[in-house]
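Structures given as structure tokens follow.
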Structure P
Amino acid sequence: MKNSKAYKTGLSVSFIDGDEPKPPYKGKNWLSQIEKVKRKTHSSDEIIIHSKTQEAAQRALNLILGCLNLCTREAIISPGDFNLLAYRDEEIENLPSHEKARFSRNLGTGHVPTACALAAKASFRRKNIYAISKYNFSITNCSIFNVNLEPYRSSHISVSPYPDDHVRLCQAIVSGYSVLEELGFEIRASQKKQSMIKGKWNPLVKQEIEDRLTKAGINLQETLLWTLRGPKRRIELEKAPVLLAKEEWSNGIMVRDASIELVDAIAYASWLRSYVSSHKTKDITSVVSPYDVINVQHLSRRLILECLGFWRL
């Protein structure tokens, strides 16, 4: 890039899967490369961002880190806990030692090339950037390690008895659903044109959202996993999701995972947002579960990745 500068990031590539996108990764007003960086104790293959300003480099780095979380489905990077900074050595050499320490943080992990390519593609449209940011805000409020979702390792996570946890989970649902609004996949209905009629889809509303999804490249023939664990809670008794076949690992008691059509998942996520998580606390708010959050996050993650052409990469 003309008149650009090279900014170190502290983000290292631990390993590269053979199928991952190759550099350079060209985003809007920035470009990232994998370059060898020598440090006092070691050298590493580090992400270097080329841009005209430090601010542009930091925006790019933040987006890459957000995409890294998106790739792994876990909060590897939490903005409040581990914030990498983009910098140039000559710009920090005269800083006090305690200030320099802020720029010495580093992280080595996998999926970095894919995260860089995803961030580069997302950077050209504001709605993608904010959708990724909202997804990350959601998993910062509630993130479950993938291993704890394995039915053979952890069949059930109990509902918390603590109001603080209920609030945190509700905010994770609200921000997770807001991803759909950023992408333009919310249900568009009104008093005159309700989304449901006697518990069934209004065909006009359903067709309209399916058209939007299809136009964006979403495969409506591919269903979504809906995670259900433990006995039925008041939330399910109030409104049950419209499910398809149970997954092969479901035992029907503690593990009740099933598939669900995308439009039905969106409708249920909308209901969780509006009638369980938003506005004034309700009785059923006290039984909100991490699985409610995970389902909304899984939906929003898939829609982001599929819109950008990364769902099966």
Structure Q
Amino acid sequence: MRQTEVLQSVAPDQIEARLKVLHPGAVVSKGRMESKVKGHLLDGEWGVFDLIHRIHVHHTYPNFIPLISSKDISVLVTPWGKLPVFFQVVTARTGPSTYSQSFSVFGVLYCHQISKMTQQGDDIHVSMDWFLVSHWLFKWMHYLFDRRLARLQREQNAEDAPLRDRRLDLRKRGLHFVTDEPDFINANDLSDHVILPKNCLPARVSVEGVNEGEYRHLSAGPIELLVRRQGSDVVVWPGLCPHEGAKMDADNLCEDRMTCPWHGRAFRPVVFPKGGNAMLRYLGLGIERDGEELVVKEA
């Protein structure tokens, strides 16, 4: 496991004492939450670094600008709702599967939280500790914000569940990802990250049972395609996003434009005429039509 570039951070058991020296009127409260979610630890970590999916999957950051990024540290600014009010959020990997996040709310309440992940079978155990500090006049905000943080974590766990389930299924089918060593740089790069298993080619996908105008999600081993019969033609889109493995189906189409539900990458179809020589290039592969089959081979 790659070591963090963060050279120094305050130990969790020392944070409360360190924060209390900020001001004689400072008051600190602590919160803790533990959860267990299905998935692979690498995908749980990838979710921490992958900022882009928060726009498409979560409602945490409707928009943001990553002002500073390194492999282990991110500094971003995000608006609060529709108001011209902005938060700066600093996130850092401080150790193996350990992450810290810091931000201030209107300058009167500061939050520092620490997350730790461990693999337990097919589950990820997540422990979160957070510290809230303000002047004692604003201590009433601690209770409200504490409840908000816990609710936000539960919501994000539920929204991320389909991503973790999908990636775990792909891993069991032999696929891997460039982001199996995730960081803030590679996790926010929209190039192809899916790595197919060896010896999976050539593969043949039959379109014989697809009716006129019907959309069908078909697969052969790790290869997934969305197809539609159009007269004697077969219209084909990628059914697995080559970026990070999202499943793409007819629900993700708009006027024949396929959009990945995780990160917004868009794909146009290739029309395969009967007896024609069209080719879809996808994940470094070449897909051609042979009668009522789509033949997938190395490009």
Structure R
Amino acid sequence: MGFLASPVAITVPATSANLGSGFDSFGVALELRDTVTAQVTGDKVHVSVTGEGADELPPDERHLIAEVMLRTFEQLGDQPSGLVLKCANSIPQARGMGSSSAAIVAGILLARRLVKGGGDRLSDSEVLQLAAEREGHPDNVAPCLLGGFALAWTGSAAPANAGTKAERLTDAKGVLPVIFVPVQRGYTAQARAVLPNVVPYVDAAFNLSRAALLVRALTGWPEHLFEATDDRLHQQYRAAAMPETNNLVADLRDRGIAAMVSGAGPSVLALVPDEPGRVGEAQRRCPDGWYARSYAVATEGARFLRLPALT
């Protein structure tokens, strides 16, 4: 096995997972991206970061992208002598916007691209499986890979159906995502720790109907988004740990806006009709200490770029 001598660069989108009723299953890619350039060179791992996380992310093999790349190289059968990574980050860290999923997807795809014949050794379905295993759930990595709105699930025990699967839904028309981002951070492990092991049957049935409706809402009937994003499976259990997030979701929904916790939080996602004044109406509810931005749905997931050689 050999490695490419030239650098490769990839851009990966932010994502928002769950979409209210679709816990651990639904996600959307947003047109807010990190860009990573990687080259096999030298004898150590060197990572430089600009933008989000520039003063806090590790500059060596402890960096998540580098860690994932090294593990992927190992799976592909060899390790390079060294790596140089340049990360230009725009996705907020630890805000429920898929920064770790973006790093994981970037790491796997960069390693595959840098290995000669890597595409033959690691299929797209195996990339999804590796990313979901490393992240712990597939609802962020699927839209990061596929773009748009995506639905992900884990196959049955039967060998032909085993593993993580994902499908991109037909792009929803007339929907604009608005993200509300606070100063404080949140961490997925802590957010998942408060979830119960058992939920009432009636709540499970409630979410099943809303998740089914969510598919219809996202594929051409956005008038159903408010009802489709209602949830009784996870957000109520996280409310006490994220009171500002819970209050903002409630405030937006009281005004008929399809708002929900973005991933594990603390950010909030609103799916707003693409109609005059509706985005501004939502953004005006932004609390002090937060900011609100509208991002287009990313029509492409992770994609490679052409960049000059690293110096």
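If helix-only ellipticity at 222 nm (-39500 (n - 2.57) for each DSSP H run of 4 or more, over all residues; to 500) is calculated from each of P, Q, R, which structure is the one that comes out at -6000? Label of the source structure: Q. Among candidates P, Q, R, the computation of Cα Rg over 2.2 N^0.38 Å that gave 1.21 used structure Q. Given a value of 45, 19, 16 for Cα extents along the principal axes in Å, for residues 107-162 alone, point me to the structure among P, Q, R it was derived from. The read-out comes from structure Q.
Bear in mind that the values in this text are calculations on the coordinates, not laboratory data. Model, not experiment: these values are computed from the prediction.
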